[in-house]
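Before anything else, here is the set of structures, which you'll find just below.
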Structure I
Amino acid sequence: MENINRKKFPNFLKKARNGFTLIELLVVIAVIAVLMAILMPALNRAREQGKRAACLSNLKQLMLAWNMYADDNDNKIVGGSTTGLNSSWVCWPGNNAPQQDKIEWIKRGLLFRYCPNLKLYKCPTGERGEMVTYAIVDSMNGYGGIPGTELQMLKNRLRILNPGERAVFLDEGRLTAASWTVWYDRHQWWDQITARHGDGTNFSFADGHSEYWKWKDPRTVEIAKMDHTYWQTTGRNSDISRSPGNPDLYRVQRAAWGKLGYTPSE
């Protein structure tokens, strides 16, 4: 019995030496950490690209509904604001309304019969509890009080020139009581633009297609990432909202209004 134990004891020591030392374990952990640091940005980009693609698909579905409404109503454009129960594409019950009320008001919108899937009204990057993140630009039968835009307001689809260049929906990031506004006669933002899709956002156009626009001017990204409450109360009326020479602003204004109501400083 004693001889057997002597033979097994060295084997036990040999097996113990085959395990990781503390230093070796730390090296393995460090290597894994480095690999994660390399892979995580790529994984995040892939996840964001998936959300961006889903958002673009949502906008295409909404455009299909928007055009189907016009088909059924002698080319009349659905209401772009959200306060009219019998004329709006979707209805706004207020930011603090219960979720069930928000759902019911979406169903009261004139596009719901053409687009009855609630998930299509919200970008995948939307905040928890928000039901609608898309908006229609003012010119598409929306708010008509922007200076100089009387001739730019459209209520009939047949009046849209170059429909592949005229924006209808954009990912605003939240539902408000009005359509989405950008100034026509000056180089200035009014409603806040978004940049949650890799420093850009998504638009859809009157011909039915959707596009991702990545912002080129750092001023656009700064505005997009600004606190929303600050923008609503202070930012939109400050110098930060004025953006002469900003190609992003000019591009958005042309898409929203068809042309610029002023001479840009390009």
Structure II
Amino acid sequence: MNGAFYIGATGLEAQQRALDIVANNIANLNTPSYKRAEARFSELLAPRDAQASADATTFDALPSMAGVAIADAQRVFSQGELRQTGEPLDLAIQGQGFIELMGPAGQTMLWRGGTLKVNADGYLAASNGLSLKSLISVPVDATAITVDPDGKVHAQAGGQTVDIGQIGLVLPKDMTTLASVGDGLYQAADSADLMDAAPGEDGAGSLVQGSIETSNVQLSDEMVSLLLLQRAYAANAQVLQAGDQLMGIANNLKR
């Protein structure tokens, strides 16, 4: 079997997955706090013994693992632009930190901010209903909530201002240990090292009330990537076509 078929097929699959990643970035262009993903390619090498037995002038002895593949899709955690909304329950992070949320099974989820609300239990929570891990209880007669840049939370209740809690941030030492679980949430691997940090310290950033962090997707960059991947996909398709033509020539040879 002509090895060009295997090489072209792995290339087509890799480029298709990369196209899917770019398409997902473009689809989330207006999703608050969305972090774009980048495809990472890796080369598939034949085992040394198979390479040694291969004829240097043909692809026939190359195994199916030769070619290219997607190693992973890594998130790019660069800062998105902060857009003022004027809504008091909108909260953004100016920096690289994350807010910790309590997951449905008690696990820790990481959140880049968004719209806050008071959940059914009376705790300050994300818009999806997950409580902040700091468990900030909001008085039932609260008429307004204020969040300082350093994370201190105040409420207007009973005609006076009361302190109701502190929002802390965490800063992963290695961003590649974070996995997106959807809905703007991330979960750290078991081996991840999360460093507690007060807002405004240790590079974690500060909190900005009344603002939303926009997506860090740049449409022009994604369109360039889309064009490059389409060309690469077409090139791999031509490899398959060339292999098919060579097989056709071999089949039509007359003795």
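Bear in mind these aren't lab numbers, they're just calculated from the coordinates by the rules spelled out. None of these values were measured; they are calculated from a predicted model. Cβ atoms are built from the backbone, for glycine too; each structure is taken alone.
Assorted remarks:
- Origin of the value 1.2, where distance in nm of label points 7 Å out along Cα→Cβ at positions 103 and 183 was derived from one of I, II: II
- Read-out helix-only ellipticity at 222 nm (-39500 (n - 2.57) for each DSSP H run of 4 or more, over all residues; to 500), computed value -12500, structure in I, II: I
- Source structure (of I, II) for volume of the Cα convex hull per residue in Å³, computed value 154: II
- With mean count of other Cβ atoms within 10 Å over residues 79-86 derived as 13.5, matching label from I, II: II
- Answer label among I, II for the case where relative contact order in percent (Cα under 8 Å, 6 or more apart), calculated from the coordinates, equals 17: I
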